[in-house]
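**Q** Pasting the structures here.
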Structure P
Amino acid sequence: MSDKKLLADLVEDLVNVTYKVEKIKYPATADRRLGWVTAGYIMAYSIEYGYGKNQIRNKLQIEIDEMTKELSDLCDKVDL
């Protein structure tokens, strides 16, 4: 089996990291919906434009990396 992550695992990673960011930004109202919406849009547009699995993986990974960077920046500002 390939060492590439499954698309479902990448979606789960995106939802989780987005939720962590939301918990810091909006602790009283944070939920997982934004992560699911973001993943849904990435998947829908990727399918619409005929992207393959590897291209979809890359798009999801780029968004995960951006959210991880934002989480890191927020953690630097907030003492958890």
Structure Q
Amino acid sequence: MQKDIFDKTISFLLGASWAIVLFGAIITFKTFLILGFTLSFFITILYIIISLFMILALDAFAINREKLVEIKKQTKLLEEIASK
């Protein structure tokens, strides 16, 4: 199946988001480590949770796009059936 530009963009953004979460968590942890391990760990977990919500939003866009494509297919089939 050939992907259109929307699907390619969403796939790229999802991959980039996972990379940002991984490297961002490491950088966040090391940055706040001077304030103590516990605070650094808590801030890093908070960063990861917020970042995962952004990834979920991107995934919701992809799922809604697939749903729209399927609904269009079903509508076309129903119109063909109704015209007969």
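A short reminder: the numbers here are calculations on the coordinates, not readings from a lab. Note that the structure is predicted; figures quoted are calculated from it, not measured. Cβ atoms are built from the backbone, for glycine too; each structure is taken alone.
**Q** Here distance in nm of label points 7 Å out along Cα→Cβ at positions 25 and 49 was calculated and came to 1.4; which of the structures P, Q was it taken from?
**A** It traces back to Q.
**Q** For which of the structures P, Q does the calculation of relative contact order in percent (Cα under 8 Å, 6 or more apart) return 30?
**A** Values: P: 37; Q: 30.
Clearly, the read-out refers to Q.
**Q** Have a look at P, Q and say which one yields -33000 for helix-only ellipticity at 222 nm (-39500 (n - 2.57) for each DSSP H run of 4 or more, over all residues; to 500), as calculated. Don't skip to the answer; put the middle values down first.
**A** On the way: P: -26000; Q: -33000.
Clearly, the read-out refers to Q.
**Q** Given a computed value of 15.7 for Kirkwood radius over Cα pairs in Å, which structure among P, Q does it belong to? The partial results should precede the final answer.
**A** Numbers: P: 13.3; Q: 15.7.
Computed on structure Q.
**Q** Give the label, chosen from P, Q, of the structure having the highest value of mean count of other Cβ atoms within 10 Å over residues 17-24.
**A** Working: P: 18.8; Q: 14.0.
Evaluating mean count of other Cβ atoms within 10 Å over residues 17-24 on every structure, the highest lands on P.
**Q** For structures P, Q, calculate mean count of other Cβ atoms within 10 Å over residues 9-16 and state which one comes out highest.
**A** Working: P: 17.9; Q: 13.1.
Largest value of mean count of other Cβ atoms within 10 Å over residues 9-16: P.
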